[in-house]
Structure I
Amino acid sequence: MFDPDAFEIILLIVHAQAHKLPKEVSLDMVTHVAILADDLQCADPISPFIRQWALNNNFWSTSVEFGQLMQKIFICTVFQLKERFSSLTQTAITSSLNKIPSYGLPISPQIIKAIEEKRASVMKEQVKYLYTVEKELQDDTLCWECRAQNIGYLKYNLHLSQLPVSETSAQWANVTCRTLRDKLLKFRYATRTVCTYQSNLKHPSFKKKIVSALGIPDEGLDLSSFINTSP
């Protein structure tokens, strides 16, 4: 993946000819520079110029293509842009599916694995809260009317949102955390309850379960955990 133009940029920086550098550089070119800088272990003198080029308002914008997002994560890894790395990996966690390809980048497999595992963890916790009402259906310490209403609204919202009908469905592999969150925010709830609250039993709330699911943290990764990680 050697790029002569990227190599020329590195030579200009190393030989103190920064005045000859282009004022703007594309994402693809910065990626090639990052690959060479990583391979040649000369990221430190190049980092200030990367930060300068990245001041372009569109450089860090959310990418339509996931491959571009991974390019930016790789650039952050090479030049140790910790805050950007955290923000971009959060986007990757919430917008990725099961397996993430490397897109031909020499990005650390540990970083890809960490994104995949965090995505799986967030999704698992959100789905767990979503289907708690199914487990509660068998709990006789809870109000029957509340349980029946909750399971009804769960099925109704799953159908309305076109989400998998079971917690263990393989279809969850095709749902991103962001998609699930967006759909949970649109869930509908009962405007009135069939429960009279006259029993001494507990009264579970479907809405509270969804609020808990939406509260699952999905923060990005900490770059310091991967600084000494080799591809």
Structure II
Amino acid sequence: MERYLKAEIIKLHSLSIWWLIIAGAILPGTIAYLTLFNQDNVSWLSFTHMCLLTFNIQSLLTFSAFASYIWAREYEENTMEVVLCYPYPRFVMIFMKLVILFFVILITGVMFFVATLIAGRMLFDSMIPMEIIGKLVVALLNTGMMHFLLVPMYLCIAVITKTSISGLVFGIVNMCICMALGTTGFVQYIPQCIPYVMGDNLLGVKSMTVDNDLAVYYTLLIGIFILFTLISKKLERKF
């Protein structure tokens, strides 16, 4: 198992898509800064809110594209046959991808947090209030976990299509759905949009409709995680 993990880490070093993760972490703060730079009566809360909403909706593309890429490249670079020769059950491959993506999402969230503080410090003369920092950390921890629970859905699509472009297309579709339905009460029940909606709620702005406790949305996402992990496991044997 340790050998397998080391092999996956070595593959990560040669990835040409790391720029997507960096952009996903830095762009929200940059966009918010450029948008609010010349506006009056801008608060730390409104700035942080814009950053978090942008991050969560953008992450639907970032993590979907990244997850599809690291799976599909096994086929595109003809390394799948070598991987399948490892003396481990095939499901270990899915498990290792999930482990890697967990840390990718964690690192992206940390970079976003730092980039947001830097961009905000350039916009405001005062330091960010500790209350907002606390809410932002809670929102990031929860939405980050929610994004991770969506990962098996992205891997499942990559298992079926065997192409990295599928994750990009799926991510764009999810972004469009969130933006189109963001003002409706129905959006809170679309799994891909839950991080977007809950980020707004956990930060304390609550401009979107949330009718249930946090546990309800976690239950839905955990169900999605288990379902698509099992589907990916079954499909991976066929493909």
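Since every read-out is calculated from the coordinates, none of them should be taken as a lab result. Computed from a predicted model, the values in this text were never measured in an experiment. Cβ atoms are built from the backbone, for glycine too; each structure is taken alone.
Among candidates I, II, the computation of P(r) over Cα pairs in 5 Å bins from 0, in percent that gave 1, 6, 14, 18, 18, 15, 11, 8, 5, 3, 1, 0, 0 used structure II. Comparing distance in nm of label points 7 Å out along Cα→Cβ at positions 117 and 165 across structures I, II, the highest figure comes from II. Each of the structures I, II was assessed by relative contact order in percent (Cα under 8 Å, 6 or more apart); the largest value belongs to II. One of I, II was used to compute helix-only ellipticity at 222 nm (-39500 (n - 2.57) for each DSSP H run of 4 or more, over all residues; to 500), and the answer was -26000. Which one was it? Attributed to the structure labelled II.
I, II: which one has distance in nm of label points 7 Å out along Cα→Cβ at positions 181 and 213, as calculated, at 2.5? Considering all the candidates, the number was obtained from II. Of the structures labelled I, II, one was used to calculate mean count of other Cβ atoms within 10 Å over residues 141-148, giving 21.4. Name it. Computing mean count of other Cβ atoms within 10 Å over residues 141-148 on every structure in I, II gives 21.4 only for II.
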